[in-house]
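Nothing in this text is a laboratory measurement; each read-out follows from the coordinates by a stated rule. Please read all numbers here as calculations on a predicted model, not as lab measurements. Cβ atoms are built from the backbone, for glycine too; each structure is taken alone.
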Structure 1
Amino acid sequence: MQVYTTEICVKTHIIDALRYFHIFRFPLFIGELQKYLGTRITIEELKVVLHELVASRELFVYKDLYMLENDRSLADARLKSIKKAAIRMKEAYRSGAIISRFPFVKAVCISGSLSKGYADDRSDIDFFIITEKNRLWICRSLLHIFKKFTFLNNTQHSYCMNYFLDESKPCLEEQNRFTGTEIVTLIPLYDEGVFASFIEANNNWVEPLFPNFTSVKPIPNFKVFIKKLAESFLELLAPRALNQALMSLTDTWWRYKWQRKNYPMEDYDLAMKTRWFVSKNHPANYQKKVLHQLKLQFNA
């Protein structure tokens, strides 16, 4: 059902979306802006409102990129990053294909800055991975053993697998602007039929935040023989007990490193979520930082 809003409301949503991405110094194209708006609107309707906002200098446009500051260097930097992102995307597809061949991987998606069309010389390639039910920690451990070997040829930054989700519990616990943005920008590379279920499970809270979002429909992929063989072998090794042991071992090690770095323990469960159905490894805790910065902007 289409939602009709007043022009003032649309302007507020435009400013709010640009404020969020201004935290990252990230101007937006009109199509991106439409996707991140909190109100349903067509591109043609959006063009009219943007023209008025630019005319009143409430926002600025340069090379088709909209921003809150009259700073052309932001647009130049964004355009430069797009070229680098195109190069990194090819690498991401290769890395995603390798990840997809590991046991119990059900879906592989590009996440992080690359999924938003941004890359620079220091960018990692981040992946969001959905695993088979009750096999998350086996899957994650095997992939991170593999990642240790990528240090030998300096390709470790192409395999930043920092979020794993069990297919049996696809709805995220953190339901806010940050995680919603991450969901609507995911780029699925490999899918055994679980990505659509993930989107549907989170739609009740994502859709009100981003009503113009249309999910990408990935091409279904199927398991190769050697992957099936590896999974069959692992099923013989008391997989539930092994899964539990690997989760406990990882949590103990992460807590030890967290304490050594003198990070506040009250932030651990948010930044380093370690549960049966989810593994999140975000030591920088960008979610907390971004939401705090956004709160400061709106209260200013």
Structure 2
Amino acid sequence: MKAAIVKEKGTIPVLGHFDSPVVTAGEVLIKVSATALSRVSKFHSMGMHYSSGVNFPIVAGIDGVGSLEDGTRVYFALPTAPFGSLAEQTMVNEKLTVRLPDGIDDLTAAAIANPAMSSWAALVFRAGFKSGQTVLINGATSVSGSLAVQIAKALGAKKIIVTGRNESKLQALEAGEVIAFDTTDDNGQNMFENALLSVVADGIDVILDYLWGDSAIAIMSALAKSNTDRTTRFVSIGTSSGQENIHLPSSILRSSTIELVGSGGKSVSKADMLSAVKAVFEMAAEEKLHMAIKEYTLEEIEEAWNAPLTPRPVIKVV
């Protein structure tokens, strides 16, 4: 079968032939129709993610959309190694599939699954969000961040505050409050913190943070200086700022009602992740979620692999 094959750790996939999967007990065969490229999928496929395998060659791709042998359309995750989602066929644990609702096409489902699922899981399962609460999304101009804004709105957020490094993109999100910042400036972190003081004065229920680094410290510091006794669940989702480690004074946590948690592969169960993806598919089918995509063929895998992640590259396999 045709497949995008990673031959050695750290290399990008190339089009080639890979033996078709032979299904074993508990697995299902899937005819793949579409696979989106995400940061985690690319790093995992190249052996550069903590969850990566060590044996190569493998077929790239960790999730996608396709059809079962009876024609049922499904989303699937984590194909059984060495198979991946960037091939004509793959093999997956039958428990790691979700039936697609009517009203959502294969390309949209493939594109929206990973970023929207992570945003939903962080908001609902890790933050315990309730309708009527106030949400601050740091790094809201990313694909996941912008979907988090849409999800929070659809779930009934009272107010949404968006922060990030691109003011024009932030304004396009139509949130309740917009704060742009530049922490590369010598005084950028302090300026961001000062801009936040009035915004967080009445308290924030949930913070979804896709950036980490200096901007996360500024947000927590501003909350610590507020007079609110409202509990704030701060959910760390990613490190798009490039700052993996931060200097977090214990005084910030001791002088605030911040509850600091993470959201990722091991903090949310596979069952909850699949529940999240089912929920976002239903929301997308009702046209409450939207994202830009760019379509490629499997033969264009190298071009797609090197393309920006916005609009989201989606490989139409068959």
For helix-only ellipticity at 222 nm (-39500 (n - 2.57) for each DSSP H run of 4 or more, over all residues; to 500) computed as -16500, the structure of 1, 2 it came from: 1
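Please state which of the structures 1, 2 yields 62, 38, 35 when Cα extents along the principal axes in Å is computed from it.
Numbers: 1: 67, 44, 36; 2: 62, 38, 35.
Corresponding structure: 2.
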When distance in nm of label points 7 Å out along Cα→Cβ at positions 72 and 104 is computed for each of 1, 2, the largest belongs to: 1
At a computed -0.93, -1.24 (log10 I(q)/I(0) by the Debye sum over Cα atoms at q = 0.19, 0.22 Å⁻¹, for residues 112-223 alone), which of 1, 2: 2
